[in-house]
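Next up: some structures, all given as structure tokens.
Every number in this text was worked out from the coordinates using simple rules, so none of it is lab data. On a predicted model such as this, the values are computed, not experimentally measured, just so you know.
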Structure 1
Amino acid sequence: MSNKDIRQLLSELQVEIQKTELDAETRSAVQKLDSDIHDLLDSEADQADTDSVLKRARLLETNFATEHPTVERFMREVIDLLVRMGI
């Protein structure tokens, strides 16, 4: 998997997020996660940064599971790609 693949998936996630009714806190958390993932892709991050991003992604995935299954699917794909890329 390449950075291009994860960037495309993040773009698709953002489109889905825009179509989904979310509270401001959750929307902000998704935006922060998106920004942090892009930062990871653009730099050499240490393991603590990587672990933090994956932990927050998994938490958001869990939160979306019952009320927003489409967004949850995108989050799961993002997590899977990050793990496969070694991030």
Structure 2
Amino acid sequence: MSKKKDPRFKIANREALIGVGLAVFNFVWWFAFAYGLGSKSPENYQYILGLPAWFFYSCVLGLVIMVIAVSLIVKKGFVDVPFEDEEVDR
């Protein structure tokens, strides 16, 4: 009896790598703005909506961008995978 690799594992691995990529992108975005703009003296900060620019870009705008990115990727890039042990034709 020949055992074939379940194609669901390939899909799961691809989606896991996409998730890791999104997490790395989020960290790089946050780190670049938080430490890039936030490394100045507080007297030189610029403010957006009453928040320091580094905080606004790293936390507020970063959150909005990540919510949009994750929503789009889940809707367009992820597929439904059945959990049953039946043969899957893909």
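Out of 1, 2, which structure matches 34, 22, 17 when Cα extents along the principal axes in Å is calculated? Structure 1 accounts for this read-out.
Which one of 1, 2 has helix-only ellipticity at 222 nm (-39500 (n - 2.57) for each DSSP H run of 4 or more, over all residues; to 500), as calculated from the coordinates, equal to -28500? Present the calculation step by step, with values, prior to reporting the outcome.
Numbers: 1: -28500; 2: -18500.
Going through each structure in turn, the value belongs to 1.
I have 43 for relative contact order in percent (Cα under 8 Å, 6 or more apart), calculated from one of the structures 1, 2. Which structure is it? Considering all the candidates, the number was obtained from 1.
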